[in-house]
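Structures given as structure tokens follow.
Derivation of every value follows stated rules applied to the coordinates shown; laboratory data play no part. Given the structure is predicted, the values throughout are model-derived calculations rather than measurements. Cβ atoms are built from the backbone, for glycine too; each structure is taken alone.
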Structure 1
Amino acid sequence: MISRDVCARVLAKAVSTGADYAEIFAEYSVNHAINMISDKVDSIRDSVIAGAGIRVFKGLRSVSASTVDTTEAGLLRCAEKAADALGQGSAQIAIDIRERIPGDIHPVKTVPSSVPNSEKVKILKDGYFAAKEHSDCIKQVSGTLLDVDHNILIASTDGIYAQDRQIRTRISISAVAEKNGETQTGFFGPGRRMGMEMFEHEVDPKEVGRIAAEQAVVMAGAGYCPAGVMPVAIGNGFGGVIFHEACGHSLEASSVAYGLSQFAGKLGQQIANPKVTAIDDGTIPHAWGSINIDDEGTPARRNVLIENGVLKTYMVDKFNGRRMGAEPTGSARRQSYAYTTTSRMTNTFIAEGPDSNDDIISSMEYGLFAKAMGGGSVNPATGEFNFAVAEGYMVRNGKICEPVRGASLVGKGSEVIMKIDMVGKKLDLGTGMCGASSGSIPTTVGEPLIRVSSITVGGR
């Protein structure tokens, strides 16, 4: 996108007032989305994001600037503004950047932009009508087929000049069911770091629609969940969002570096039940949140955050790593060039454990099985969270019984992670988008079936 020689001259301008680090992040991304509602294609949208962000450090000071003008003159103006904002001084470092070619563990067979809209619409219709025709109770369905072609270039005074092309594809179906005047919504939205070949052997659109519709129908006929403190089994796959939100954000350097984390200063300490091993791994082939390099040019890697309950590492970006005295971990991410990079998750999950799913359920005399989780909120400083249960069932005498709706899980991350006393064997991953200070980015969450020995369940 921008030649190495131009990047070198722009970086030289960026450090001209005494910065000890400078970085260029350039982007050209094309997003394509097809939406269906009321049995027809409602919209086909294309959007292009193109520009560059320039960032400079001096000690623990950081200045960021961005521009849509990626000509050399435009980049030099942007670099000059960042340098002037940092302060007055003279250049202290020489610029020597050399091209690196990161390996690609996510080969794409069929680039989505090469596929006609008619083929994409057929795939979306398969999912849409599978949901619509699942039951007479289904009253409304909406669906989206999204593909993203995200091209980035990073050049920095660390000597980096590297590019990456990130192609992702996702289908999502939402269904509304009505029973006895009550309506409930079901949703399923799997995605991969793949092209259209995702639909050949990874994701069946009809199954996506069926899962969304089934969830809506089951919940529309459910009574309300009783409230109280009880054991809860949380389903695999997207159930891992509870770790992502309640604990994962507290392990990011953006919180830890400022002491605004429930886990700050606890490296080497037992912070979870010994059955819990938690990992953030940006190197999983074709996973939705995977990367080859992060948005600072650091290669992706597998970071074991918690091993057998012991805190092993944090997720660290370059700037916050300075404050912590820690090396970057391939965790720097941003939504686009217009955001400032910070530490974020990629594919974060609780690893498989020693327990069988049957034993986890049969161990519960009375409790809740949260088969599917919904959205929620968390305070990373305290770890206090509140999550909705999208699909839940009461458990009695070791058996899964009637469905219940309106359930929520309320607690504190540092306490709940100690109460995960059973961890199953079948890991699954779920697709999501995570919002934080550096914008909304694709992330994967996951876990096998787990049991929390006791947690507050909100209900009626």
Structure 2
Amino acid sequence: MKILLADDEVTIRVTLEDALAEAGHEVFAAADTQAALAVLEAETPDAVLTDVRMPGEGGMAVLERSMALDPSRPVIIMTGFASLEQADAAVRSGARVTVQKPFRNESMVSLVETFVRLRDLERENDSLRQRLGEEGGFEGIIGTSEAMQAVFARVRTVAPTEATVLIEGESGTGKERVALALHHSSLRAEGPFVAISCAALPESLLEAELFGYEKGAFTDAHKERRGRFELADGGTIFLDDIDDMPLAVQVKLLRVLQERALERLGSERTRSIDIRVLAATKAPLRDLVGEGRFREDLFYRINVVPVRLPPLRERAGDVPLLVQCMIERHGGGRDYSLASSTMSGLERYPWPGNVRELENAVQRAIALAGGGSELAAGDLLARDERWRGATEVPERVEPLREFLREREIEHLRRALVLTGGHRTQTAEVLRISRKVLWEKMRDYGLEGPGG
């Protein structure tokens, strides 16, 4: 493939050019903005690697011109002055990722190849994306709502960093899918992704699974075994349901996160590990800290970048897209339809089990459809009180004032998610003063993500 490499730092440009060439790629190297723009006009590179600060207008100008010529071409921004704000600006302008210097040339080569393959796959599946919505998904996560687009933006921003991410959301919202998206979009994508549920094992077994053990460490330890942290070396470990982790294990986890080293059970040898840590919680960890059920120092260690997944009831507009995707996935190539009233009922239903419950409902309806082509409302969900409330015409309409109040609360929540809880930015987005925003948040009992 053809790659444009633009960087005014000779060492980085030459060594990365050599690594790309050794991998079999044709490289067009540029030492400044004008030279990079000239390559874009004369050639058709498959990918662009550009430093953000170069003589001339800089990497943002290269990004903008590349997007104008070919919006599907992956652009990777390299910077020695990385920040979340700068990364957000580049991603909003169309960059796939921003990567902070220094980096391993081998990892950068792998990242470029991955994004070009993804671009090619996107082109091959264009017809399917048109049916599901051009921006309806990211790494297998479906959603066009503002809340989900904010999640996608945050994932794209933090994925190429080494930051620890805490994924917050109710059961069934897709926290592991977000963790996989973070891993697959990172420089560790070629490394292992190891997941473990902290709720699935008792304390003694969880400790052994996480940290491993030596032969004879306990009664049934007949041979040594590597733990999940060692298995994730060079890649990513995902600690699901970390809110259920016993306090005694939290102490040992804190040391591992601080020192990036561990000792197996029954061993005095310290082993270094190279990992990125992702965690997920279904309960607010800040509340658990106040209750004495979660260590405060561990909370601050893992809550570096929070990502909140909204429950399905907060993004009901995504339900039709999700249903269509699930029919594509489980329908065996057959086309199924739903009556408009049934779809409206699905959008009004609160879905306490979130996306997982919706997918189970669609699978059940397909299994019970027989030879029919329409999925019946009765097969999609058991007719409990909530379902009847979703499918029947309400006898009472709530007062307009209450309706508008709920809409304003939801709009405030979306704005806070979009800005990552930054209140000054939220006030600017909403075009109100910070004082008015503070008063509304106080009156509605709202707290932005991250406080």
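A few points about this structure:
- Distance in nm of label points 7 Å out along Cα→Cβ at positions 9 and 161 from the coordinates reads 1.8; which among 1, 2: 2
- Of the structures 1, 2, the one that -14500 was derived from, the read-out being helix-only ellipticity at 222 nm (-39500 (n - 2.57) for each DSSP H run of 4 or more, over all residues; to 500): 2
- At a computed 73, 64, 58 (Cα extents along the principal axes in Å), which of 1, 2: 2
- Given 47, 20, 13 for semi-axes √(5λ) of the Cα gyration tensor in Å, for residues 65-200 alone, calculated: source structure among 1, 2: 1
- In this comparison of 1, 2, the computed figure 19.9 for mean count of other Cβ atoms within 10 Å over residues 57-64 is attributed to 2.
- Taking FRET efficiency 1/(1 + (r/R0)^6) of positions 185 and 409 (r between Cβ atoms, R0 = 25 Å, to 0.05) as the criterion, the largest value within structures 1, 2 is that of 1.
- Relative contact order in percent (Cα under 8 Å, 6 or more apart) - highest-scoring structure of 1, 2: 1
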